[in-house]
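**Q** Each structure below appears as structure tokens.
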Structure P
Amino acid sequence: MSDVVSSDAALYELRPTKATWTHIALRVSDIDASIAWYQEFTPLELLEKRQDDMGFGAWLGEPDSADRPFILVLAQFLPDTDPFKDFPKEVLTPFAHLGVEVPTRQALEASAAKAEAAGCLAMPPTQMPPPIGYVCMMRDPDGNMIELSFDQGVYATAKRIWGE
């Protein structure tokens, strides 16, 4: 019996009712170091870690978003089975980044201090013009830029335009 699912079959009964933004994926060099970093410096928690013939994969997200998950997918491919080995390993930098909004200025400053002590602070807390807000930038173990922001206005703008 084959493990391959035919194109008209589905493995899961629970699916979105419309096209929905669900994840962003990054290639990483060390899956365990990346999982540890994201759990240390962002609100993301490990949802699942997998291994197969191509390498390792991990899904990280926020546990309180089970009804509408948005997942960071981390993938560490093995050299002999890497389906992307002929492509450059892209890194989100200098402006390309993942953004996390924090609830207070103090939370951002505390995270920036922790990142500075760990040697991964790329840009110290900086007040930028609206709508950017108060931000700092950190580098994950592969050099990808992660922005923490306070008062960026994403929530206020979404509520104002899209409602509740």
Structure Q
Amino acid sequence: MAISIYHLACTETEQMMAAMLNVLDHAEGLVKDGKIEEEALMASSLAPDMLSLSLQVWRGSDNARAAARLAGRDIPPFTEMGELSIEEARNLVNDILALMRSISEDELEGAEDRIVEIIARGQPTRFKGEDYLLRFAIPQMGFHVTTAYGLVRKAGADLGKRHYLCDVFDYTVA
């Protein structure tokens, strides 16, 4: 049985963005418990040359728009990526989930062979749809969600793999 681009794109996006929401819930818990200031947490990075937590949310969310790009929808670039509050970050992720959920299976029919053009490393970059999804968008989502997870965990949150995997054990077979 073949796995459809629709199933891959939507399942991965749902999983990664649900994990990002878990990270943000734990970030909010740290702030509410007085363990860190919100601005400091959202501006934190793992190393001086890495993106802040806010920008990890932006980049993860941008890559989560993969299904919409594969569907041929006009997806404007995020041009004003700045620091976010936790609420703004959560709203961004929820907007991305709503966009993904608005895409029909029919829109992604044949998407594996469509050409997707994005700006990467400051240059227009073109991918065949399947390669864009499997070699770029999904790994990028995972990277940025994992980095956000690391930042919030480093700040003291009781965040574990179960928060990253979300509901994966609802899909086990007997």
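**Q** With distance in nm of label points 7 Å out along Cα→Cβ at positions 63 and 119 computed per structure, which member of P, Q shows the largest figure?
**A** The structure with the largest value is P.
**Q** Among the shown structures P, Q, from which was the value 0.40 of FRET efficiency 1/(1 + (r/R0)^6) of positions 23 and 151 (r between Cβ atoms, R0 = 25 Å, to 0.05) calculated?
**A** Source structure: P.
**Q** Using FRET efficiency 1/(1 + (r/R0)^6) of positions 47 and 71 (r between Cβ atoms, R0 = 30 Å, to 0.05), single out the structure from P, Q with the greatest value.
**A** P
**Q** Taking mean count of other Cβ atoms within 10 Å over residues 31-38 as the quantity of interest, name the structure among P, Q where it is greatest.
**A** P
**Q** Given that helix-only ellipticity at 222 nm (-39500 (n - 2.57) for each DSSP H run of 4 or more, over all residues; to 500), derived from a single structure, equals -6500, which label among P, Q identifies that structure?
**A** This figure was derived from P.
**Q** Continuing with this model, one more query. For the read-out relative contact order in percent (Cα under 8 Å, 6 or more apart), a value of 36 was computed from one structure; give its label from P, Q.
**A** Q
**Q** Let me ask another. Using Cα Rg over 2.2 N^0.38 Å as the calculated read-out, with 1.18 as its value, let me know the right label among P, Q.
**A** P
**Q** From P, Q, which structure was log10 I(q)/I(0) by the Debye sum over Cα atoms at q = 0.22, 0.24, 0.33 Å⁻¹, for residues 87-126 alone = -0.82, -0.92, -1.17 calculated on?
**A** Attributed to the structure labelled P.
Each value in this text was obtained by applying a stated rule to the coordinates, not by laboratory testing. Because the structure is a prediction, the values reported are computed rather than measured. Cβ atoms are built from the backbone, for glycine too; each structure is taken alone.
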